[in-house]
Structure I
Amino acid sequence: MKITVSINLGGYSFNIDEDAYSELKMYLRNLELHFAGEESSSEILSDIETRMAELFRAKITSYKQVINIEDVRQAISVLGTPEDISDSEGPKSRDTFSSPGYHRMYRDTDNRIIGGVCSGMGAYWNIDPVILRIIFIALTLAGGIGVIVYLILYIVLPEAKTTAQKIEMKGEPVNIHNIKEAVKNEFDSVRKKMKF
């Protein structure tokens, strides 16, 4: 018999074993200390918690309702530890997470002109969205099918809202390093827009 604790992680409620809770709490505290000097530390930690909640939700089934220590360790191995991404180690630490991540197509509303379909497809296939926009315009002028295809894709493709979804859209692994870089890039772009 084990004691379970109810926690709220990334906006979701989980029942977690006491030993798993201790390990998770220590991991999150280490992340807090690691990102304490970052300007956007609260956003980075929030995105990491959201990603961890996604990983935990995938573990919950109708037969398994409690997160155990193996689930926590597996989530930590997917995300990585602060030691794995420390900048003092250089690119070697990033090589451990260089395997491609889950790749999914989303609408990229950050770089959109109309609905973000072309920019999302461009991010997914790693090509310039301008090429896709030209193709859609050519299909529209050739018989109007471009508009129909665009509208279908607009309805079918979900919008990349979270940082994890934006990273998945590019096919990169959703780990601490990539979350940190995405949040920093977002802060930098907001800062540039504020200066103008």
Structure II
Amino acid sequence: MDYRNAGTVEFLLDQDTGEFFFLEMNTRLQVEHPVTELRYGVDLVATQLRIAEGAEPAFDVDATAPIGHAIELRVNAEDPKRFLPGPGAVTGWVEPTGEGVRVDSGYAAGTTVTPFYDSLLAKLVVHGSDREQALERARLAVAGFTITGPKCNLEFHAELLENPEFVSGHYDTGLVARMRTSPRT
């Protein structure tokens, strides 16, 4: 393909055989790119710009290796139970801080979430030495994230981070539907 830049290539892995299957390639970064940045310690956006300018990446591509575990939670302006968009004025906004916590956002108190675009308010990304530490950091970060005004799905994320299937790492795409039908504790 002679593609030279930072982009996204997606594969499926057959865990039984170890065989990879190509799905797609995007010449742009996906919304989940901060997970890669935290695990590999690289700035993918800066890398894209360097390569576009004709320079080499600022790191040895062949020597990079993932470190730890990262989790990204998309904080959306939506009803946390029905997952329907919830536009409105943001009257309060307090982002969490702490080791291994990153928030990429475009909103603050005084801004307005319109019904005309994606309801994404922020990407809350946490990194830890392992899944357990990343989960604990995620729980603390969700608890420390305050958004008032529009409805948002932080309540859902708090519930998800306590779900035994999710915590174990052994879950599938049916998890949310199961969470909606099981009694809450």
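Every number in this text was worked out from the coordinates using simple rules, so none of it is lab data. Quick caveat, the model's predicted, so the values are computed rather than measured. Cβ atoms are built from the backbone, for glycine too; each structure is taken alone.
Figure out for me which of the structures I, II the number -19000 belongs to, where helix-only ellipticity at 222 nm (-39500 (n - 2.57) for each DSSP H run of 4 or more, over all residues; to 500) was derived from the coordinates. Derived from I, not from the others.
Of structures I, II, which gives -0.56, -0.67, -1.00, -1.30 when log10 I(q)/I(0) by the Debye sum over Cα atoms at q = 0.16, 0.18, 0.26, 0.33 Å⁻¹, for residues 105-152 alone is computed from the coordinates? Before the final figure, lay out each step's value.
Working: I: -0.38, -0.48, -0.93, -1.20; II: -0.56, -0.67, -1.00, -1.30.
This figure was derived from II.
Hey, FRET efficiency 1/(1 + (r/R0)^6) of positions 113 and 161 (r between Cβ atoms, R0 = 25 Å, to 0.05) derived from one of I, II reads 0.60; which structure? Mind showing how you got there, number by number?
Details: I: 0.85; II: 0.60.
Only structure II yields this read-out.
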